[in-house]
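Read-outs: derived from the displayed coordinates by stated rules, not from any lab. Keep in mind that this is a model prediction, so the values were computed, not measured. Cβ atoms are built from the backbone, for glycine too; each structure is taken alone.
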Structure P
Amino acid sequence: MKAIGEGMNIGEAAQKAGVTPKMVRHYEALGLLPKVHRTESGYRVYTGNEVHTLRFIKRSRDLGFSMAEIAELVKLWQDRRRPSASVRKVASAHLADLDRKIQELEAMRNTLRHLIHCCQGDDRPDCPILEDLEGLSGPAPKAA
C-alpha cells in the first residue's frame, strides 16, 4: 500500500477519501479541488493533500452544506489567516437553513398524520387525503 504522500491514481485517491472517482472529477470541475498533476499519458496523479481536501469536501457534504457553501469553506480552510468568525457565519447560516427545513418537514408530517387519522381506510370512496391533495376548498366538481 502506498504512503499517503506518494502519488496515486484517481481510484486510489477516491477510495482513501470515501468518494467515487466520478465525484473527484466533479469536484475538480467545480474548482473545489485544484487541478492535479497529470502524467505524460494524461492520467491524474493525486497526493495526500488532495485526499485530505476530498475528505474535507465529503464531510462537508455529509453535513448537508451546498456546493457553494463548500466552496466558501474550502477557501476559508485553506486561508490560515482567516478569522474563525467567517467560518462560523457560513455554518450558522447553514444551521438556520436546516432548522427551517426541519420545521417544514415537521409541518408536513403533522398534516399527513392528521389526514391519515381522518381517512377511514375502508371500501368507501370518500378520502380526506385525496380531497386535501386536490386542494379545493369545497366539494370536487362532478364530472359531466
Structure Q
Amino acid sequence: MATKQIFVNLPVKDLDKSKAFFAALGYTFNAQFTDANAACMVIQEGSIHAMLLVEDFFKTFTSKSIADTSKSTEVLLCLSCESRAEVDELVAKAKAAGGTIPGEPKDYGFMYGHGFQDIDGHLWELMYMDPNAVVTHQNQ
C-alpha cells in the first residue's frame, strides 16, 4: 500500500514573503508544484506538505470566505519535533523571520510544546513527546 500524504492548503497574502518566512525556518519548496499562485512547502519529504496559495487562487477551491486570522482561528497546525531544542529553535526562527509568539511554552513533563503565528496569521504548534511515553495504537 502506498504511503498516505497530506497537503494542507493555506491562503497567503504575499506568496514571496510567505516563502521567505518558511525558508528562514529551514523548509524547502517542491518546484514542480510551485508557480506564481502556489508554493508546495515540504515539511516532511514524501508525506507532509503545505500548499501556500495566493488568496485569489485559494478562493477558486471554495465558495466560503477566507477566515480573517486577525480575528479568528481557522485551524491549529501541529507538527512533531525530534527534541525540545528543535521546538525552541523553530519558534526562535519564526520570531526572527517576522512571526509572532502567541503564548508561553507548555511543559507537561512527557510532552513539551510551543508555537508561533506565521506572517499570514496561521497558528503553528510544535511539540516534542518523550517516545517512552507514547503508547502505540493497534487495530483490534
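Work out which structure the value -19500 belongs to, where helix-only ellipticity at 222 nm (-39500 (n - 2.57) for each DSSP H run of 4 or more, over all residues; to 500) was derived from one of P, Q. The value was obtained from structure P.
One of P, Q was used to compute P(r) over Cα pairs in 10 Å bins from 0, in percent, and the answer was 9, 26, 19, 14, 14, 12, 5, 0. Which one was it? Computing P(r) over Cα pairs in 10 Å bins from 0, in percent on every structure in P, Q gives 9, 26, 19, 14, 14, 12, 5, 0 only for P.
Could you tell me which structure in P, Q was used to calculate relative contact order in percent (Cα under 8 Å, 6 or more apart) as 22? It traces back to Q.
Matching task: 0.55 is the computed value of FRET efficiency 1/(1 + (r/R0)^6) of positions 75 and 107 (r between Cβ atoms, R0 = 25 Å, to 0.05). Pick the structure from P, Q.
Answer by label: Q.
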